[in-house]
Every structure is written in C-alpha cells, then in structure tokens.
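Just below sit the structures, each encoded as structure tokens.
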Structure 1
Amino acid sequence: MATLLGPISTSFSAFSSLSWIATTFLIGQSAAQPLTPHLTILFGRRNGLTCVSLIFLLGTLICGLSNSLWMLLAGRTIQGFGGGGLDSIVSFIEADLVPLRNRGITEGLSGIVFGVCLSLGGPFGGGINDAIGWRWAFLIQVPMVLICTVATFFLVNIPRPQSHTSPWRRIDYIGMVTILAAVVLIQLGLNSGSTSTWRSATVYAPLPTGAACLAAFTYWELRFASEPLLPLHLFKIRNVFFSSLYNFCWACSYFSIQFYVPLYLQIQGLSTTSTGLRFVPQACCAAAALLATGMLVKATGKYWWLNVGAQVFNMLGAGLLVTLNPYSASWKPFLFLALSGTGFGISWITVLMGTLAAISSNQQAEVQGMAYVVRGVGTTLGLTASTSVFQSVLKTRLEVAFAGTAGGERMVEFLRADFTALQPLEPGARLLAQEAFEKALSAVFYLCMAEFVVGAVCSFCMEEIKIGDEPESGEEETRETE
C-alpha cells in the first residue's frame, strides 16, 4: 500500500487527502484490536479468526470496486477492522500454543514469512499498478483471502474455557462502546485537522467527545467491569508500561517512514515498481534480524543489550533519511531502509520478550492485545503529525518558490493536490518544486528521528528479566506491589 498511496490519491485528484487512505485502515484496525482479546476468549479463537477474515475480504473487495474516494475510504476502514483482528488473534493463538522460551524462535520464523511477503509486497503493488492499475492490487487478494478463511474454519482448533454463563451475557458492552467511540472520534478529529484545518467543527466536535469517551472507558474498566475488555491495571508493571510507551513512539515514527519514503522516491521520478524494490533490503534485513534475535534470546534468555543495538539501528535509519535530497545517490534509500529494517527486526523480539517475561502466561493474550491497540493509535497519531508537518512546510516552501510568478498561487494549489504535476514542469520550475517537497519531507524525517529517540529512552527503562524466570500465575500481584 505504501507504494500505491500516491497513484490512488492522484486517480481521485485527492493528493492532499493521501493520509486518509492510510489512516482509515488504521482507524478500523485500532477499533478492532481492543475487542479481540475479550471476544475470542468468550467465543473462541477459530470463530474470531474466521469472522475477521470475512470482514477483511469484504473490505478488500469494496476497495477494488470503488468508484469514488468515499467508497474507497469505507472499504479501507472495513479492511482495517478485519486486518486488525487478524493481526491480534494470530498472536493470541501463538501465545496459546507456544511456551515463552520458544516465542523468540516462532516470532523469528514468522518474521521470515513477514519479511518475504513485505519485500514482495512493494514491487507487487507497484508492478500491478504499472501494468493493469491499482484496483487489481486489491481484487487479486480476494480469492486468496477466501481460501485462507475456509482453511481457518476447518483447521484451527483452539479449545476455549468452558463457562455456564452465555458468552453474550459476559460481554463488556459498555467498555466496547466507549473504547470504539474514543478510538474512532479521536482519530477522525486528528486526521481532519492534519489534512484540512484545525479550526473546524470536524476537529472541535470529535476530539473532546472522544477524550470524554476514553475517560469513561478507563473509569468503567478500573472500577466496575467484571470482565474488563483490557487489563489496564497491568500498566502498573514496569515493563508493560515502558514497552507500551516504546510501541507508541515506534509506531509514530516507523509507519510515517513507510508512507513518506515512497513519496520521496516517486517525486524523483521513479515508478511504483522501482519504488517497491527499494524496500526489499529493509524487508530482508527485518526477517534476518527477527530470526537471529529470536535464536539469541532462546539461547541466552536475555534481551536488554540486544535492545540497545536495535535502537541504534532505528535512530540511524531515521536520522540518515534527513540527508536525502534531489541530488542524493540512488543507493542511499536501499541502505537507510535496510538499517531501519534491522532495528525493527531486533526490537520487535526484544521489547515483546521483555513484556511477556514480566507477566504470567494467562495474561499474554490480553497484554498483546493492548500492545496492538497502542501501536494502532501511535501509527495514526504519527501519520497525523507527519501529514500536518508535511503539508504545512510544503505550502510555505511552494509559496516562497513561486512568489511573484504568473499563476503562482494556482501552481501551489495544483502541486499540493497532485504531486505527479511535477514531471511536466519546465526544468527550472520542476527543480524549485522538488526542493520544496524535499524540505517538507526532511521535516517529516526529523520528526521521525525525534520520536525514535524518545522511544529508545523508554525501552532502556525496561528491566532485564531472564526468560524462564518469568512470574507464574498469581505472582503478578507481588510484582505490581514492588
């Protein structure tokens, strides 16, 4: 999707709304992830996984058939809800089946699959767009998702705890309604402000309402819920708290890089296929780092110093992106993204293992559910902040570049609506416009680097708990007291 955002937004003449194509998926994703731990405990992992697979299938089909921006955004939201459920439920199944000491290995093996698919995804999406159009990047997924859904229903068999009370009576309805309202309203308000103006009813109405819903959810979950949707009391545990802060900062930065580096490459005149190929080293390094780190953690039971190395790679990858400009050598994006992928691969294992080592085995699914929620919100807020910075700097730089020229104001608005309008410009004007875009992108990458620095500090505050020494069920009360 990162390589397709530019072509899709341009096809609807909505480049200034580019972030909506990404964040509507993330809004749906963030809405699904608080619900899945609770609901899959009540109704079963298989039923939950089958349900979210069907939702993802429906959203993907709507995206491929969309004939307007609003239809596409609706499809992306539905697709995000299904995708968010897929992400989290698969991790719960892994927690159900795999002992903690072996989680590093299974995460590493999953990372290889993830890395291969990620490395193919960019060139695949770009190639499909160049050959037959971006819609087929969605439509071609439909039969594959359908096969996976059928296989899930017949092959996944995870027993659920038996209860004499109906699952429908055990659902935390008040928690569900308040957290869904909070997630959707806050993200809608923030994204509206970043893509249009912060002084509008679409910002003033959702943000305070969403904040009130979040406060109501927190109060209800801590004081009244008999079976809480999310175990907020676990934030008292040091590693859970600091890993959540890290996941938030990491998501803010990493996904902004994923969406804005392709824009930089396409502004240089690269096709979507060539843009996707620049992400292959990142994916390969992420997969290799995931597997190697998983093996090291299994062998040693330790992760803290590995995490220090991960943060160095993360900060290097983001910091070097700031140096990109219209004259940068073609090899630089390959290297910078490879560093970013390495940091991602190592930190995914180290932060996860540090979190799981601090809790009992029966809390793993719930805590991983919280991690997905935090990452989802961080991704949306990060993209919102990046978009706001990008659009603000771009507008200012374009106005300076074309000040005093005939049709300058019209040119500024034209370029902000469609970045492909750069290429037909005469060389002098194209260079001025490219430099304006590069300044805006540099501002985004500076922000990403700052977010990675804050995240690194948070991760350093996690304590080393040797894997295998994690608390058994019931011991978490002692750790919370300490």
Structure 2
Amino acid sequence: MNAFVPFAAIVASSLFILALMWMSHPTTARRGVRAGEIGMLVAIVGALVQHDVVDYNLILIAMVAGAAVGIPMALLMPMTAIPQRTAISHAFGALAVGLIGAAEYYKHAHAEYAGGFIMWALMFEMLLGFLTCTASVIAFAKLQEIMGSRPVSFVGQRVLNGGVALATVVIGAMLAIDPTQTWLFPAFVALALLFGVLLVIPIGGADMPTVIALLNSYAGLAASAMGFALGNKLLIVAGALDGASGFILAVIMCKAMNRSFANVMFGGFGKVVAGAAGGKDDRVVRSASAEEAAMQLENASSVVIIPGYGMAVAQAQHKVSELYQALTKKGVDVKFAIHPVAGRMPGHMNVLLAEANVPYEQLVELDDINPELPQADVALIIGANDTINPSARDDPQSAIAGMPIIEADRAKSVFVIKRSMNAGFAGIDNPIYYNSNTQMLFGDAKDMVGSIAKELAGGGSGLH
C-alpha cells in the first residue's frame, strides 16, 4: 500500500498538468475538466491510504458535509453566479490551508524547530491562506452585491495597509525564529485576516476579474507552501500549477485592462468621477423599438454582437443564441466580439455563450474584431458598458484611459440594449450612448433580444 501513495501522486500530478493543457482550448476543455476531476479523485484516495491516517470517522463526516454543500452548488447554481462561487470556493480552500497550517504550527511549536524551513514555510502558507480567505469573502460580497461594488477608501489607507502588512510579516518572522512564542500566534492570524479585508475593499467591481485570478494564485501558492511544510509532493505540484496559472491569468487581465498589479491592489479603480454617470442634459439619446432593430439587423450583411455582464444578469444567452440562428438563416454574417474582462471573471462570456450552443468559431477576440468593426453594418451591444467605452481611447483624463476596448462606435450603426443610462462598474459616463449612429433599446436584455429574434423568425420586417 505504501508504494501506491507515490504512484498516486505521480498520476494525479500528471492529470493536473494535462487538465491545464487541455482546458486552454475549447475543443479539449471538457477532456481537461474530466482529467482534473479524475486527478483529484486519485489524489484523495492516495491521501486516505497513507499510514498517517489513524481515524477515518472525522474524515468521513467532513467528506459527507463537503459533498452535501458542493453537489447542490454545482447542480443548482446558475451560470451567472459562477464568479461568486469561484470567490467563495477560494475562501473555503484558503481557510482550510490556514487551519491546517495552524494545527501544524502548534504541533511544531518547540525550540528544535526554531528558524527551520518548516516554520518559515508554515508562516508563509498561513499568511497567504488567511489573507486570501477574507479577501475572497469580500470579493464574494461585492460580486453578490451584499456590499457595494464601489471602492472603499479613506485618508491614510495605504499607510494603514502597509503597517498591517509589515506587522504581519514581522510577527510571522518572530514566530518562525522562535515558535515557542505561542502568545503571538493569535495576533499573527488576526492581522493576516485583517490584511485580506484591507486588500480588497479599495478595489472596485471593474477590477474583480483580475482580483479573482490573483486570489486564485495566492491560494495556489499557499497550498504549495503547505506541501513543503508537510513534505507532500503532490500539494507542492498542484499548488504551484494553481499559483502559476492564476498569476499568468492575472497578468493577462491586467494587460487587457491596461493596469498594473499596484493599480489593481491600491488604485481604487471604479470610483465615481466628476461628470460621471448621468451625463449632460443637452445631449440627445436616440431610442428604438425591437421591430426597428430587427428591420435593420435583417438588412445587414455583417453584424457584430458584443455581450457584457448585462447579458449574464438577464440570463439572455439562450435568446442571444436564437437571435444568432435567426440572423444566420437569413444569410447575415454574425460574429461575437469578446472582451477579455467582460463580465465578472475571465472567460465569463465564453462560458455563457458555450452553454447556449453558440459556435465557438464565431467568438472573436478584441484585437481581431476591432479592424473589422468599421466594415460592420451593425454592432449590437448587449449589457456591455466599460468594455466598449470610447473614453478609454479618446480621453486621457478618464478613469479607464488606455484600457483596450471593443471599438463598437466605429461600426456603421450601433444598437445598445440596456435597462437605463446608468454607468457600469467603473462608474463613468459612456459617450457611445449619445453618438449619432447609436440607438438605445431600453429594457431587460432577455426580453429585448427575444423580441428581436421573434421578429426575425416571423419575418416581421420582411425586407431582406
């Protein structure tokens, strides 16, 4: 049986690596998910058969409790809530890492471990674990709108953050050097938890995709450090994979938003600025009906659909798929422009459209679609705000200046499906709503897209 444990670790590690590789492309993504699931099952079995396990009763209780929570989450949670689920999963995982680290600390709180590698690894692991836990809870609360998505800022915030971070690191180093100072340990845990809160509250909703990726990286690094502390090679590999992939994804997200890690952590992106939402009263807003939109779409040769978080909130992806099919049947060339940070997590729009069976080949990334937009007859924006805001391109003083956008305003005609004229997560006004080639379709995205698709399917305009 002892030979099975290292074998299981090798198999599970290999499957995790293959899972990441396969999930990097849509055609093999399902295979990647299956590989990851099998790899985790092998890892769990390998952990359970180790000779260190002396009592399975508590383990069985924990597994049943976890399954009782996890299965309903997987089956009942709507796709629109996946960002929140991801955030709360990070919180649970990071808390588990932190608690295991705490148990190991008290187990090794003796003079012979002073200054040793195990103690340093435990301090690093618990620092990342506990701060990731509370940071993920705050991210969940913002995504679930339990608390406001706007940044929380106050005078001296960066000084306080830096002071808490420094105090946490200093106390952690003191505990690593002399682990017998157990009276310091509660302060270390409390400061790490507090730092996680302080880390995320100044971050606005527009930066949440990057924050989720970064927290994923922190959780992975914490697990890897725990692997070093426990001498568990599988944890080291799995945690390193998680940490590296999360970090790379966060870098990609920051590049897509033209932001640095420092800005994401401390920039307070998402604040309402002067002259933000609401706009100027003398600007003209042109509105249209579903019938008028259907007529123009039917007579178009090329249409670019640009989905955003509004589509996710309205759960309109299936109606969007119906609209795509109706237009395609009439010979219209339809493409979907996907911004890397559209929605509330990386790949949010891709997942929703895949669920609605929209062909992946029709999904075009930002850099590839922008050169085509000036030739597009119609750009149909469904619930997107900041990702199509021309202020990022044209206004150096804008809060999102320099952020790459989908240049929908360059299309010959633009339709925007939106409930109201309210701003997006960045809290700033969008000039595209007032352009002469833009018409607003006010209403629920699901209902509006459904009405347009019905008009097209029924030949309501009948002019193509």
- request: Determine which structure produced the value 0.98 for Cα Rg over 2.2 N^0.38 Å, calculated from the coordinates; the candidates are 1, 2.
  value: 1
message: Quick check for you: by relative contact order in percent (Cα under 8 Å, 6 or more apart), which of 1, 2 is greatest?
response: 1
message: Please compute distance in nm of label points 7 Å out along Cα→Cβ at positions 81 and 217 for structures 1, 2 and give me the label with the greatest value.
response: 2
message: Comparing FRET efficiency 1/(1 + (r/R0)^6) of positions 105 and 441 (r between Cβ atoms, R0 = 30 Å, to 0.05) across 1, 2, which structure shows the greatest value?
response: 1
task: Have a look at 1, 2 and say which one yields -26000 for helix-only ellipticity at 222 nm (-39500 (n - 2.57) for each DSSP H run of 4 or more, over all residues; to 500), as calculated.
output: 1
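Every read-out reported here was derived from the displayed coordinates using simple, explicitly stated rules and does not represent laboratory data. Fair warning: this is a prediction, and the values are worked out from it, not measured in the lab. Cβ atoms are built from the backbone, for glycine too; each structure is taken alone.
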